[in-house]
Structure I
Amino acid sequence: MSLHQISRIDNDKSMRNLVLLSVVSLLFYSVNAYAAKGNAKPNVILVLVDDMGWMDLSCQGSDFYRTPHVDRLAKEGIRFTNGYAACAVCSPTRAAVQTGRYPHRLGVTDWIRSLFQRGGLGTPEKNPTEYVGAKNRKLLCPPNPYWMESSEITLAENLHNNGYKTAYIGKWHLGDEAWYPEKQGYHENFGGCDYGQPPSFFDPYNNPKHRHPTIRAGIHKLPGRKQGEYLTHREADEAVKLIRQWKDQPFFIQVSHYAVHTPIQAIQEVADKYKFKEGMSETNRKYAAMVESIDDCMRDMLAELKKHGLDENTMIIFTSDNGGLDRNGSPTENAPLRSGKGYCYEGGIRVPFLVRWPAKIPTNKTSDFPVSSIDLFPTIMEATGTGLPKDRPIDGLSLHTHLTNGGKKSPDRKTLVWHFPHYRHAPGPYSIIRKGNYKLIKFWEGIYELYDLKNDLGEAKNLAESKPGLVKKLESELITRLKADGAKLPRKNPEFKN
C-alpha cells in the first residue's frame with residue numbers, strides 16, 4: 001500500500017470521526033435543549049373579567065354571545081362547572097385572588113370606595129375600625145377598608161422570589177395610590193388604580209367634566225393615544241407587547257378587564273352584528289359586543305404566544321370577579337341561576353372558570369369540583385414551582401394535580417364559605433356555606449335558606465324548615481370557621497328602633 005493510500009484512509013477516518021462527533025454533539029444539544037424547554041418555568045396569564053356571568057360564554061351554554069377564542073380554553077383544557085368568585089362583589093374577590101385568602105380573613109368584605117366616592121375624606125392614615133349602623137337597622141356592621149393592607153403578600157410579590165417578571169393590566173380596585181399594583185410587587189402596571197369602573201371605554205378613557213380630578217385625569221398609566229380606541233383592545237395590546245418583550249424569561253401577567261362592568265359602552269358596528277331576540281334591548285347587544293371584545297383579547301394573546309413558541313408552556317386561567325349584573329335580563333341574563341351580582345344566590349357568585357395549559361392539562365375536560373378565587377394563588381405557585389408564604393394561612397387549595405389529571409381526582413376539601421357582613425339587599429348581611437351539594441345562607445337578622453344545588457340549581461325550593469338538623473349543623477360549622485379566621489361579624493344594634 002502506498003503512502004498516498006494510507007494518508008487517504010487516515011483522512012477518511014478523521015472525516016468520519018469529525019462527522020460522528022458533530023452528529024453526537026447535535027443530538028446532545030437537541031436533547032438538552034428539549035429537556036431544558038420541557039423543564040422551563042411555565043408562563044402564567046390570569047384573565048379576571050369584571051362582572052362576567054356564568055352564562056356569558058358560548059362554552060357555558062349561551063346561544064347569544066360569541067366567544068370562540070375563550071371557548072378554546074375549555075376545548076383545549078378544563079372547564080369547571082362549579083366555579084365560584086370569593087364574593088358577590090368585586091374588591092373582596094380581587095383581594096382573594098391576589099393572596100389566596102378568604103376576604104373575611106383579609107377584612108375586605110365589600111367593594112372599596114374610590115377617592116372620588118368619599119367626598120372630601122381623602123386618604124386616611126389608617127383603615128377604619130369602628131362598626132357602623134343606623135337606628136332603623138337591627139345590626140351594626142364592620143366597616144369596609146379603603147385598601148388591602150400592604151402586609152398581605154400578592155401573587156407578584158411571591159412570584160418575584162422565583163425570578164418571574166410580573167405585570168398587571170386593567171382594573172385593580174384595591175386601594176389608593178400607595179396601594180396600586182406597582183406598590184404591591186408588580187414590575188409593570190397598565191391601568192390598575194382605585195377605579196371600580198372606567199369613566200369611559202373609549203380613548204382617552206376620562207370624563208373631562210367630572211368634579212373629581214382623578215376622573216378628569218383618566219386611567220392610571222393608560223393615557224390616551226388614539227382617539228376612540230376601545231379600552232379592552234388597548235388592554236390586549238399592552239398584554240401582547242409584554243408577551244413579546246418577555247418571551248425569553250418566565251412571566252406572570254394578570255389581565256383584569258374593566259369590561260363588562262358599566263357603563264355599557266361598545267363599538268356600535270360590533271353591537272349591530274347581534275340580532276334582537278324576544279325581550280332584548282340595545283343594551284343587551286352592546287353588552288354582547290363588550291363580551292366579544294374580551295374574546296378579541298384572548299385571540300390576540302393566543303396568537304402572540306404561538307408566534308414565539310410559548311403556547312405549550314403557558315397556563316391561562318379565565319374567570320370573573322363576581323356573577324353577572326342581572327336586572328331582569330339587563331344587561332345580561334344569568335338563568336338558570338337565580339339573581340345576580342351582589343346577591344347571595346348562585347347568580348351572584350357562580351362564574352366561568354377555565355384553565356388551559358397544553359403541556360400539562362388534557363384537552364376537553366370538565367370538572368364539577370367546587371373551586372374558588374382563593375384557589376388561584378396556591379395553584380399558580382405550585383405550577384411555577386414557587387413556595388407558599390410560611391408565615392400565614394392560605395385558605396385556597398392548589399388545583400395543580402386536579403388539573404394535570406384532567407379532573408379525575410378531586411382535592412380534599414369539603415366546604416367553601418362566603419361572608420358579607422353588610423347591608424346591600426334585603427334581608428341584610430349574610431354568610432354562606434356550601435358543603436357537598438347543600439348550600440346554607442345565614443341572614444344575620446335571623447333568616448335561613450337551604451338549597452340542594454344538585455337538584456335545584458335555580459334555588460327555588462328552600463329546605464330550611466324541612467331540614468332543621470342540617471341547618472343547625474351547617475350553621476355551627478360556618479360560624480366556627482368564621483370565628484377561627486378572625487372574621488368580623490355583625491352585632492346587635494342597641495339603638496335599633498322599629
Structure II
Amino acid sequence: MKTKSDLPKIAAWAMVLIPLILFANNLQISEVSLVEQNLEEDYIYINFAISWENSWKYSEGIANWDAVWLFAKYRIDEGEWQQCTLATDDAQHAVNTEAMFDASFEHDNNGVGGFIYRADPGTGNINWQDNRIRWNYGINQVPDDASMEVKLFGIEMVYVPEGHHNLNTVDLPNLDAEIFNDPQHSNSLIEITSEDAIPAGSIRWTDGFVWGGVGYNNGSSYGCAELGDTYPKGYAAFYCMKYELSQGQYAEFLNTITEAQCLSRQIHESNNYYNFRGTISGTWPQFTASRPDRACNFISYIDHLAYLDWSGLRPMTELEYNKACRGDQDVIANEYACGSNVFITNATTLSGAEDGTETILDDGANAAYYFDGYNGGDGGRGPLRCGIFATPGATTRQETGASYYGIMDLSGNVTEQCISIAGFRGFDSQPTYAGQYDGSQGDGVLSNEGNATNINWPGRLDAVGGGRRGGSVGGNNYGGQIDYRYSACAANATRNYEDGCRGVRSL
C-alpha cells in the first residue's frame with residue numbers, strides 16, 4: 001500500500017470526467033477535468049469551461065445579475081452518485097478573471113455548491129475557459145487512488161436583491177383568495193419591510209376559494225399563520241432559478257439517483273404523460289428527453305422538493321414569489337409577472353421543429369396558458385420551451401414575459417410550487433405547519449426512498465403546506481396574475497400536467 005508521499009502529485013486517481021451539456025437556454029459546461037490534486041490536504045480542483053447567452057450585471061437601477069449555480073456529484077467504481085463537498089472559502093477557488101465564484105454563505109454553508117457570475121457590470125454572452133473550483137474530497141472520505149467519475153451540473157439563476165415588496169391591497173373581481181387590505185383588520189399587512197416574524201392573521205386574503213388556504217377567519221377573510229423569524233419573506237436577498245426546470249434536467253436527475261430512489265421520482269409512467277408534451281423515456285440510469293429544453297411538467301410537490309434537495313436549492317415561499325415577480329414596485333391591479341395588467345397574449349403557433357430553436361409566431365405572445373393543441377411543432381397541449389419568449393428582438397418585460405428581475409415564465413407555462421402562508425389547508429382543514437418553514441437549503445442527499453430529507457420543509461412527504469402560484473397551460477389567462485391565489489395552499493401529492501419545479505437559494 002503506497003503512502004501519500006510515494007504517490008505522484010497529480011494523477012493519483014484513475015479518473016473519468018463526464019462533460020455535461022445542459023439545456024437551459026444554451027448554458028453549456030464542457031472541458032471538465034480534475035487537476036492539481038493535493039495529497040496532503042485531500043483536495044483537487046474541478047476544471048471546466050462555461051458559456052451561456054444573454055448574461056447581465058447591473059450596478060445601478062435594479063442592481064441585479066444572472067448567475068449559474070454549480071454543484072458536482074461523484075461515484076467510485078460505478079457505485080452510487082454522491083455529493084461533492086466544495087470549499088466554502090471563496091479564495092480557494094480560481095475562476096476566470098472576468099468572473100466571481102461565491103461559495104461562502106450565511107445560511108447552510110455546507111459546501112454543496114456555489115454561484116459563478118460576472119465580476120463587473122456588463123451584458124452579453126459568457127464564454128469562460130479554465131475555471132477551477134476546489135473539491136475537498138477528504139471530507140467525502142474518498143481514497144486518493146479511487147477510480148472516479150465526476151459530473152458537474154449548472155442551473156441558471158437570477159439574483160433578487162434585498163429590499164421591501166408590496167402586497168395586493170384591493171379585492172379584485174377576477175381573482176380568488178387574493179391578499180388585500182382588509183378594512184376589518186387595522187393591522188392588515190400590505191408591505192414586507194423586513195424578515196422579522198409576522199404575527200398570525202396579519203396578512204389577509206379573501207374567502208373566495210378555500211384552496212387558497214384558511215385560518216383566523218372572521219367571516220369575510222382569512223389570515224396567515226404565524227410566520228417565524230426564519231420563514232423567508234422575500235425581503236432578504238436570494239437567488240431564483242431563471243427558468244422552470246427542463247425535461248432534460250429532470251432526466252439527468254433521474255439518472256444520477258439510485259434505482260430505488262428513481263422508482264419514486266420517475267414521472268413518465270404517469271397517466272397521460274405523453275399526451276401532454278412529456279418527452280422523457282428510457283430506463284434507469286439511461287433516461288433521455290427528446291425535447292430537453294421544454295419545461296418539465298408532471299412534477300408532484302414531493303418530486304419538486306426532492307429535486308431541490310438533491311441540487312442544493314430550496315423551495316420558495318409565496319412571499320418570495322411575489323417579490324420575484326413584482327420587485328419593489330407599486331402594485332398594479334390584476335398585473336402579471338411582466339408588470340402589465342393588459343390581457344396577455346397566449347402562444348398558439350410554433351415555428352419549425354422543436355429542437356431548442358423554435359419560436360412563437362403569434363404577434364405579441366408572451367405567455368402560455370390554456371390552449372387545446374398548438375399549431376406547428378409537435379402540437380399537443382402542454383408546456384413550451386423554457387424562456388421561449390426571450391427572443392433577440394424582444395427588449396421589454398411585456399414582450400418577453402419576464403419579471404421585474406428578469407426571471408422567465410413566472411406567469412403561465414407550468415405552475416410555481418411554493419410554501420404557503422396559510423395555517424390550514426382549506427378543503428380538509430389539515431394544519432400546514434408552513435409558518436415553521438426555516439428556509440433551510442438542500443444538502444444534495446435524498447432518503448433511500450428518494451424523498452427530500454429537510455425535516456422543516458412542509459409537505460415533503462404529503463404535500464400539506466405547499467401550494468401553486470403563477471398559472472399554467474391548464475388554466476385561463478388571469479390564472480397567471482401575480483395575486484391569484486386559487487391553489488396557494490393546494491399542492492398536489494400526485495402528478496398532473498400543469499405542475500413544474502423552480503427553486504431558490506438564500507445567501
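Annotations for the structure displayed:
- Once FRET efficiency 1/(1 + (r/R0)^6) of positions 165 and 405 (r between Cβ atoms, R0 = 30 Å, to 0.05) is evaluated on every structure in I, II, the highest one turns out to be II.
- Identity of the structure behind 19.5 (criterion: Kirkwood radius over Cα pairs in Å, for residues 181-356 alone, calculated), options I, II: II
- Once relative contact order in percent (Cα under 8 Å, 6 or more apart) is evaluated on every structure in I, II, the highest one turns out to be I.
- Each of the structures I, II was assessed by mean count of other Cβ atoms within 10 Å over residues 309-316; the largest value belongs to II.
- Entry that produces -2000 once helix-only ellipticity at 222 nm (-39500 (n - 2.57) for each DSSP H run of 4 or more, over all residues; to 500) is calculated, selected from I, II: II
- Which of I, II yields 0.85 [FRET efficiency 1/(1 + (r/R0)^6) of positions 149 and 221 (r between Cβ atoms, R0 = 30 Å, to 0.05), calculated]: I
- Highest-scoring label, criterion being distance in nm of label points 7 Å out along Cα→Cβ at positions 197 and 341, among I, II: II
Where a number appears in this text, it was derived from the coordinates with a stated rule and is not lab data. What you are looking at is a predicted structure, and each value in this text was computed from that prediction instead of being measured. Cβ atoms are built from the backbone, for glycine too; each structure is taken alone.
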